[in-house]
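Read-outs: derived from the displayed coordinates by stated rules, not from any lab. Computed from a predicted model, the values in this text were never measured in an experiment. Cβ atoms are built from the backbone, for glycine too; each structure is taken alone.
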Structure 1
Amino acid sequence: MSANEFDEVPPEGRTPPAVAPDWWIYRGTGRPLHDIHLADLLPPPPPWRNFRGGPLPEREAPPDDDGDAERRLGAEFHLTERDVNPVEVDMVNAALYLRRPLLVTGRPGTGKSALAYRIARELRLGRVLRWAVTSHTGLESGLYRYDAIGRVQAAATRHAAAARNVDGFPSNGSPDAGGEPPIGEFIRLGPLGTAFLPGRSPRVLLIDELDKSEADLPNDLLSIFEDAEFAIPELERVRAGSPEVTVYTDDPHGEATVVDGRVACHAFPMIVITSNGEREFPPAFLRRCLRLEMQDPGIEQLAAMVANHMLDQDGTHRDRLIQEFVARSAAGEGLPVDRLLEAVYLATSGAYREDDDLAWPRLVDALWRRLSLAP
């Protein structure tokens with residue numbers, strides 16, 4: 001595939017070349033890989049991004065998606081390689097090859113967060129780890145939480161039970177008789193920490209709306225993005241007596257073994273960081289990320305999204321609503337895609353009739369009110 005063929009793509013980047021480049025592993029359609037794993041397709045990392053954390057789990061299977069991907073993407077697959085933006089697919093594949101985070105910017109409602117779920121579904125990487133950032137989010141909340149108070153209370157309960165000879169405990173009253181509760185029972189890795197657990201295949205981590213964070217968080221992320229490991233001081237302090245500790249993870253019912261109080265990745269996670277462009281990030285942070293500006297979806301993409309959610313399969317209402325939606329968005333109203341899906345759903349659910357000269361236009365007007373206007 002020559003570079004000139006990419007030059008022929010229209011400026012809006014809606015129609016890629018007829019034949020996808022050979023180097024693409026991720027193709028943007030959301031259709032899962034079959035009979036092959038990403039670890040078998042992905043070439044070795046650059047030497048400066050080669051991480052060797054461990055120990056690797058004996059049996060590795062990504063946690064099943066909990067239904068979030070289907071809610072966000074739909075149950076069917078109507079996107080084709082001609083519907084995707086080649087620039088978007090280029091940048092996702094570059095992030096995979098280079099083991100770098102992908103910073104995705106764009107206005108609200110353009111599908112920035114959905115990109116992470118499409119990557120995870122297509123590459124069969126299991127459940128997306130989502131870290132929703134707020135103005136109070138700190139680095140440690142993404143890495144892990146230690147319930148020190150809960151452990152003290154559990155220890156007190158054990159000691160009291162031992163002193164009373166309850167449940168078979170000895171009655172000598174010694175603190176050791178009741179036994180200290182395992183520290184791992186009171187440590188839970190956050191989505192960021194879970195993403196960096198050692199594994200043969202990467203996890204998909206969505207860091208959602210980083211621009212809402214405190215000013216220091218992007219700089220705080222530099223170390224883990226660069227070194228791909230972090231320490232848990234509470235476990236480092238007990239490593240002489242407990243070099244291996246089982247802790248909980250961000251996955252439902254998930255557990256992992258931490259050795260010597262450190263978590264170090266083997267396969268760098270596929271990190272999608274979203275931003276609505278509400279702030280500038282430090283140059284040092286931007287240097288460690290690849291960047292993608294998410295464009296508004298075109299008519300073909302919107303039609304595929306509606307079909308993916310199994311709405312209006314015969315297109316009776318879909319085409320006209322999509323045309324009107326695109327026209328309003330082009331007029332600068334900045335409409336999120338989920339408002340289109342909601343309008344199509346209402347049009348096909350029987351709750352409202354489009355031929356009502358007053359009720360239907362009033363409803364669509366209310367649904368598609370500009371986000372910047374008060375209700």
Structure 2
Amino acid sequence: MNTKPILVVGAGFAGACYARTLAEAGYAVTVIDSRSHIGGNAYDEIDHNGNRVHRYGPHLFHTSNEQVVDWVKRFGEWTPYEHRVDAQLADGRLVPLPVNRTTINTVFGAALSNDSEVEAFLRRLAVPCESPRNAAEHLYSKIGIELTDLFFRPYTKKMWLMDLEEVDISVVSRVSIRHDTEDRYFPNDKFQIMPKHGYTAIFSNIFDHPNITVRLSENFNKAMHEDYLHCFNSMPIDAYFDNVLGELPYRSIKFHHRTQESAADWKCSVINFTDARAFTRETAWYLLPHHRQPDGTGYSHTLEEPCDYRDNGLERYYPVKTADMRYQKIYKKYAELADELPYITFIGRCGTYQYLDMHQVINQSLMGAEKWLQRR
């Protein structure tokens with residue numbers, strides 16, 4: 001056992017991975033979190049209807065990284081789940097999202113029957129652009145103006161409060177455009193699973209180690225550095241430096257919960273609203289595997305309304321990525337300040353100002369912890 005403990009700020013996946021890896025290496029680890037629960041944004045709980053609800057929006061686990069899957073399976077039972085999403089058109093019809101052949105045939109009243117026909121159809125719609133500078137030019141070059149304005153423009157405006165011309169290409173390139181009828185949301189990922197007993201149970205098992213102490217409802221302050229060998233910190237990096245170089249903006253989500261007396265006749269657990277209404281999507285929790293409990297009495301739904309993080313109790317969910325990279329440039333300067341401090345490492349989505357899926361956070365954190373141990 002090393003005599004001086006490690007401090008981990010944040011009890012989400014980044015902090016949990018660092019804490020467990022370092023604890024297994026013989027370090028005493030203290031984990032603190034300003035929230036009253038473990039699990040970060042993946043925290044889930046059983047609500048009054050007997051439905052498991054993810055407090056911060058649906059978390060779907062998908063990856064092709066076998067090492068990540070092997071690691072999370074150490075801490076609980078997982079069940080296969082292939083996520084699908086429908087988008088609601090203005091006339092109420094539902095079509096698969098991401099856009100595929102079925103979507104295109106429905107929107108245009110076409111009868112495209114194979115990949116080649118779809119590819120040729122989209123090529124006719126496309127507005128060629130050799131070097132796209134922003135999300136609009138990227139999408140126009142792939143699917144043309146009509147599909148871009150139908151499925152991406154209003155959604156982007158309410159999600160990011162920016163036009164597509166202002167948004168970085170990486171924000172929209174995450175969403176695939178398919179020429180076949182594949183309707184899974186993550187078709188290219190080898191592993192698509194959900195924790196059978198919820199994410200909170202997984203986190204409980206990760207933190208269940210004699211070298212780990214978890215303290216909740218506790219804020220970080222810089223005086224803590226004196227008591228610890230090193231600090232792995234998932235707080236917003238700009239907040240740590242008192243915003244000396246300016247604020248890094250985030251988009252947040254306000255969640256609106258409602259109860260239905262009967263189950264919705266949905267094919268998918270999530271419906272996206274790509275039009276100009278305030279909400280981006282709605283989740284029917286009971287349609288996710290193992291989310292409705294045997295004694296459930298109602299059917300829980302959650303609507304999501306994007307907003308600025310300052311309008312939602314400083315809850316930071318999505319780093320803002322612009323085409324001109326102005327916020328990314330500010331982050332880089334903060335990262336340079338952090339590199340000068342040998343006693344702290346910034347981790348996770350807010351610490352590194354990246355939009356990261358769960359599997360990416362886990363992989364990044366496990367690798368980061370191992371690299372730190374190798375340098376000791």
Checklist entry - For mean count of other Cβ atoms within 10 Å over residues 34-41, which of 1, 2 scores largest? => result 2
Item to check | Entry that produces 22 once relative contact order in percent (Cα under 8 Å, 6 or more apart) is calculated, selected from 1, 2 | outcome: 1
Item to check | Test item: semi-axes √(5λ) of the Cα gyration tensor in Å, for residues 282-321 alone calculated as 30, 11, 9, pick one of 1, 2 | outcome: 2
Next on the checklist: When FRET efficiency 1/(1 + (r/R0)^6) of positions 242 and 266 (r between Cβ atoms, R0 = 41 Å, to 0.05) is computed for each of 1, 2, which one produces 0.30?
Outcome noted: 2
